[in-house]
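Down below are the structures I want you to see.
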Structure I
Amino acid sequence: MSEHYDERETRTAGARAAAIAEALPAQIRNAQANAAHYTESLAGIDAGDITDAAALARLPVLRKSELIERQQAEPPFGGLTAVGHEATLRVFQSPGPIYEPQTRREDFWRFGRAMTAAGFRRGGGLVHNTFAYHFTPAGSMFDSAAAALGCPVFPAGTGQTELQVRAMAQLRPRYYTGTPSFLNILLEKADELGERVDSLSHGLVTAEPLPPSLVERFRERGIEVHQCYGTADLGLIAYETAAREGLVVDEDVIVEIVRPGTGEPVQEGEVGEVVVTTLNPDYPLIRFATGDLSAVMPGACPTGRTNRRIRGWMGRADQTAKVRGMFVHPSQVDAVARRHPALGRTRLVVTREDHRDVMTLYCETAQPEDTALAGAVGESIRELCKLRGEVALVAPGELANDGKVIDDQRDYA
């Protein structure tokens, strides 16, 4: 049986670009016509002009804080869905609170693609699903994906490890979905109880790091475990393959990597915030900022999948710091840098000396000895951040490529 979910995974770059050039304007029109938020925020935008990621970057970014505000003003979805209540199957709540819809569309969150890459096969066996089924959508995300693959599901949910192990010993599931740490707990509990759970052959995990040491521990038990990356709002964003070289971007989303706190795309390979546009017509999130950091990887996946790859989760982009009683946001640091074209990458380092907050803006520039530039940057800091800050000019390439805009190094211990 094919290791690919469908033929779209292996299409040429040209074929994918042509498909996006058709689907993206259609999604913009759909959002403008049917989702009240986008009727307002995309007013005056000619959808026909938005045919690729470069054009998409001209549109505003939607952040979770704004989504929460809109949902509170217009419950439950803040005017972002493009279908009526009759098309909605379930409503979930994630911390925030943020409410997410599930419509009657098959595999609404699209995790079937990630399952296939992880070794799950159509009609291949029982899925032991340990994600929660209440409040948050995680359980339903993987449940509906398994249904799309024709695999029955044991809805185990969270907790009750002894009962879960005994069920696994009797039902003999082939597949596991959940967090990697909980799979490890179940295997240890099985050993403690003397129960055989050796029917498991493949797992798909998310929500936690999957270090190589744990991959190897599972492999020693005969289980190949892969990871994927998604959110409750967007569904699947990217997934690991047998090559274990980064995560391949899903075919139904467009991923941008932008400078944290802004909507400006960074250079290829540079770490930045993950911003996603989904092509799901029911819930057309456009330039939705995840708050996660990642970077695009060069080249294509050795498994034949041709879409872009990202390096996976590399931390959080929300680096807001409170300095001397004032909040400093990444967007303010970016505004300082924009005022001075001679600056490249910047990083605001916050330390504490003699019980006093000290902030220093490190700036890459080809003119690291330019004291006039340093003085001008200092003035911009005072004006835009309402705080005094030191300025350190450094040569290009001296700052780490890790996506950090604000590095809070204060130790209150």
Structure II
Amino acid sequence: MSQYYDALETREPAEREREQLARLPWQLAHAVQAAPALARILGSTDTASVTTREALAQLPVTRKSELLELQKATRASDAFGGFAAARGPRTRRVFASPGTLYEPEGAAPDYWRTARAFFAAGFRAGELVHNSFSYHMTPAGSIMETGAHALGCTVFPGGTGQTEQQVQAIAELRPHGYVGTPSFLKLMLEKAADQHIALPTLTKALVSGEAFPPSLRDWLDERGVGAYQCYATADVGLIAYETPAREGLVIDEGVLVEIVRPGTGEPVPEGEVGEVVVTPLFNADYPLVRFGTGDLSAMLPGTCPTGRSNARIKGWMGRADQTTKVRGMFVHPGQVAQVARRFPEVLRARLVVEGEMAQDRMTLHLECNGAPPGLAERVAEAIREVTKLRGEVRIVAPGSLPNDGKVIEDARRYE
């Protein structure tokens, strides 16, 4: 039996890059032609010329935090705000995310592309999967169910809550594996132990939707459940998935992933933490372009020891939206980037907000490659011009700022 879902996973990296970039102009042209909102965002972009990652990086980022407002702006005439390209039979379901943001599910088999993640987690055709993701309004249950079906699995739609009934169903139906949040899996295993109910068939799991620390992974493993995580969203489907190597998450074959500096669209060097930006390559129904997930991660060097040759990310490392209110004014990561871009000497910038009981102080820490005289004063003037607030400037040595993706650090005391 093959250890890979398909041959795409082991392509030569150069071959993958060539084939994916060859697909990119079609995807962009389709987005402009079929989705009015994307036509407005991309404007006069010559889609045929976007054949490199450098050209892709010049296009605007549409962030999840912005998508809701953009959708609301034209909701009176189109519930999807002009972002959905499909209607009628091509749209199988419609879901709602908090806000409310409406998202379509197309009719293509494995629309969210999660079968690949199931396979890497050890699931195989003919097995029964206990799905404890929500089936109500939000798409998580369907995201996983359609992938399991594409792999040839049978699904029990457990949904959320009703822990005792779900434990009973696992004991009696004897599923091969679980899909859901890792915390709910832990809760069910604890409930089964309390009631002296054996769950011998539950030996594998695909978890998502929240952080999955090594301590919880080890706790599950000690109880006979090998759990692997995947990273997916309702907007772009599967982004990356864990393999038995447990060294980061391998990027899915159906997306282009960039890591950009929060508040900007600028890709960061490999290894630096930034925001995950995704462009799906095979979604004709909801063709988002450079979608900013709002999640932080970083690219890992090299490839997966399992032989899967796509790039890897570290996994979820927090949220990128660090907008902070200072003295009654909102300061955004994009404003910090705007200040830094004015000065070529600046390598990285981090705004630290400190103080107690409304005595806010802003200090912009700058890694500089040689700081000319008067730089701090000129940067301070730019801070005031861009943010309308006064801030101090501190020049630090290159490499001294933490690599955690934070552009704004709120270090205030709220006690």
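What to note about this one:
- Given 0.50 for FRET efficiency 1/(1 + (r/R0)^6) of positions 145 and 313 (r between Cβ atoms, R0 = 25 Å, to 0.05), calculated: source structure among I, II: II
- In this comparison of I, II, the computed figure 5.4 for distance in nm of label points 7 Å out along Cα→Cβ at positions 129 and 385 is attributed to II.
Read-outs throughout are calculated quantities, based only on the coordinates presented, and are distinct from any laboratory measurement. Only a predicted model underlies this, so the values are computations on that prediction, with no experimental measurement involved. Cβ atoms are built from the backbone, for glycine too; each structure is taken alone.
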